[in-house]
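Enquirer: Next up: the structures, one after another.
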Structure P
Amino acid sequence: MNVFKKRNPTKFTESLEKTRSSLVGQLGDLFKKSELDTEFWEDLEGTLISADTGLETAEKIVSQLRENAKAKNISTGKECLKELRSELKNIFDLKDEDPLTRAQKPVVFVMVGVNGAGKTTSIAKLTHLLISLNQKVILGAADTFRAAAVDQIQIWGDKLGVTVIAQDPGSDPGAVAFDTIKAAKSRNMDVAIIDTAGRLQGKSNLMEELKKISKIIIRESDESSVKIILTIDGTTGQNGLIQAIEFTKFVSPDGIFLSKLDGTAKGGIAIAIADQLKIPIWFVGTGEQPDDIAVFDPNLFISRIID
């Protein structure tokens with residue numbers, strides 16, 4: 001994500017304060033233990049679960065740490081804490097290419113995610129960030145299933161001063177995507193951001209529609225330029241992760257926009273996403289305003305939640 005130059009690191013660290021205040025204290029007390037006994041491992045697993053890492057990821061981390069402790073003859077909490085940092089770095093060590101480089105213009109960001117995940121606001125934030133980087137942006141309102149969705153995108157387009165390609169509610173979303181890419185090319189845009197319908201979980205016909213839109217976008221663009229970004233609500237914990245897994249059955253996201261990581265969310269969900277989805281987190285939403293966006297930095301994340 002070099003092109004984004006780790007924008008707004010202060011907002012990112014501030015968004016982790018809730019996780020930090022609750023998790024750091026618990027881990028600090030826990031790792032002061034001199035004996036890595038059964039109670040220690042159970043408490044560690046419980047602490048990770050309480051931070052929203054989920055049972056599966058917490059069990060995996062604890063299991064790996066126990067193996068490492070045995071193999072390396074680790075007997076103190078302080079040594080084990082170093083192993084925890086190392087294990088988290090391994091979890092976040094995912095293939096993560098800069099989405100704006102080595103791609104033919106226009107780059108096409110396809111935004112997917114369930115309604116209520118903050119997708120529309122995330123599009124506005126991403127647009128604001130791109131504009132601040134001197135990128136020319138155009139939006140496509142391909143969530144034609146909801147009239148409100150088209151209106152919301154157009155309102156944000158007006159506020160941010162960018163063109164929105166839209167059709168009447170109920171129109172073919174694939175046609176909107178096609179028109180958006182055509183307009184992006186003819187107007188020499190750097191980035192096209194295309195919204196998609198969010199009422200998808202458990203509705204295979206709409207999921208198939210999303211696959212169709214993705215195929216049209218790839219057909220009309222250079223495939224390396226198409227980036228699918230999955231928006232996950234940071235406040236929904238494991239429910240958000242389950243929804244994300246549903247999406248990955250139909251499309252293959254390139255990156256995650258973790259929305260609402262603004263003090264109401266437990267940051268452990270980021271660990272679960274990286275561990276279970278194997279998809280890099282690209283951006284986090286840190287508030288309600290268009291500039292409340294930060295580029296996700298795994299190393300900064302680990303350093304903030306684990307002293």
Structure Q
Amino acid sequence: MKKRYIIISLILIFAVGFYLFYREGTLPFNKTDKTNKIFVVARGQSLNNIVNNLAKEDLIRSKLVFFLVVKKLGIERTIQAGDFRLSPSMNAFEIAKNLTHGTLDVWVTLIEGTRREEMAQIVSKQLDIPEVEFIKLAPEGYLFPDTYLMPKDATAGSVILILQNNYKQKFTPELKTETVKKGLSEKDVIILASIVEKEAKHEQDKKTVASILLKRLEENWPLQVDATIQYALGYQPLEKSWWKKVLSFDDLKIDSPYNSYKNKGLPPTPISNPGLISIEAVVDADSSTPYWYYVSDKQGNMHYAKTDEEHNENIRKYLE
């Protein structure tokens with residue numbers, strides 16, 4: 001009887017102790033501190049990391065209790081990525097609920113090789129910015145593809161400034177120095193990189209493709225690149241794409257400064273917005289490559305050739 005009483009007493013003590021611990025853990029970290037902090041939840045971030053960061057920012061009293069609050073509310077899968085305005089005066093329940101809605105910014109992903117019109121579509125969908133406004137202000141080639149946390153109230157101009165500032169950071173002084181050593185301008189590099197981005201699917205092929213294009217330029221050959229034709233042709237309503245999949249012989253005859261079959265030298269502007277790997281591939285390109293030609297098969301694998309005969313054989317093997 002006495003043993004049972006002791007066990008019951010211990011259970012009650014534990015229950016009361018846990019209740020007090022839980023109640024204390026749900027209270028505001030500092031109820032008198034009304035200042036707001038911008039708290040960022042990265043895309044794909046685990047609940048454990050989020051809780052640890054909340055504790056580091058002095059926004060919650062107890063990591064364990066906050067974890068239990070999230071489980072109790074059943075909101076673990078509804079926490080959003082983004083940034084949130086939180087205060088130490090909020091209790092654990094308020095903070096947890098805030099993380100499920102009301103993000104101040106929006107995550108926007110812009111991939112390598114997209115042209116400004118494609119970026120405009122994404123930005124318009126995510127931030128409700130008219131496509132025409134974005135296109136009017138956006139300089140092709142210098143809109144660095146990346147994942148961004150954009151303010152919900154961003155304008156076309158402010159979004160473009162963010163993309164361009166990122167580009168300026170990525171095109172480092174070291175890259176600029178190597179560009180000069182190669183006898184190219186920064187614009188030349190970006191134009192070539194924009195072509196490489198569209199022509200070479202796999203990273204291991206980018207430098208070789210860049211080397212072939214540089215060799216053709218130096219030898220005063222036309223670049224003969226399908227991607228520049230696709231850029232000139234523009235939007236394809238039937239395919240619902242800005243890049244026509246299969247070019248006809250008539251397409252190759254299009255009257256455009258972007259027709260790299262008819263015109264020698266570089267097109268007047270970049271044809272897409274390249275990523276850092278393609279930019280570096282151009283800067284590292286070696287025009288002494290033995291290859292003059294390349295073809296890409298249906299899987300995006302490159303096949304190189306030194307002679308016209310080898311190139312025609314690759315076309316027969318991999319494209320017909």
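Read-outs: derived from the displayed coordinates by stated rules, not from any lab. If you're wondering where the values come from, they're calculated on a predicted model, not measured in any experiment. Cβ atoms are built from the backbone, for glycine too; each structure is taken alone.
Enquirer: For which of the structures P, Q does the calculation of distance in nm of label points 7 Å out along Cα→Cβ at positions 153 and 185 return 1.9?
Expert: P
Enquirer: Let me ask another. Cα extents along the principal axes in Å computed as 99, 45, 44: which structure among P, Q?
Expert: Answer for the origin of the read-out: Q.
Enquirer: State the single structure among P, Q that was used to calculate relative contact order in percent (Cα under 8 Å, 6 or more apart), giving 14.
Expert: For relative contact order in percent (Cα under 8 Å, 6 or more apart), the value 14 is produced by structure Q.
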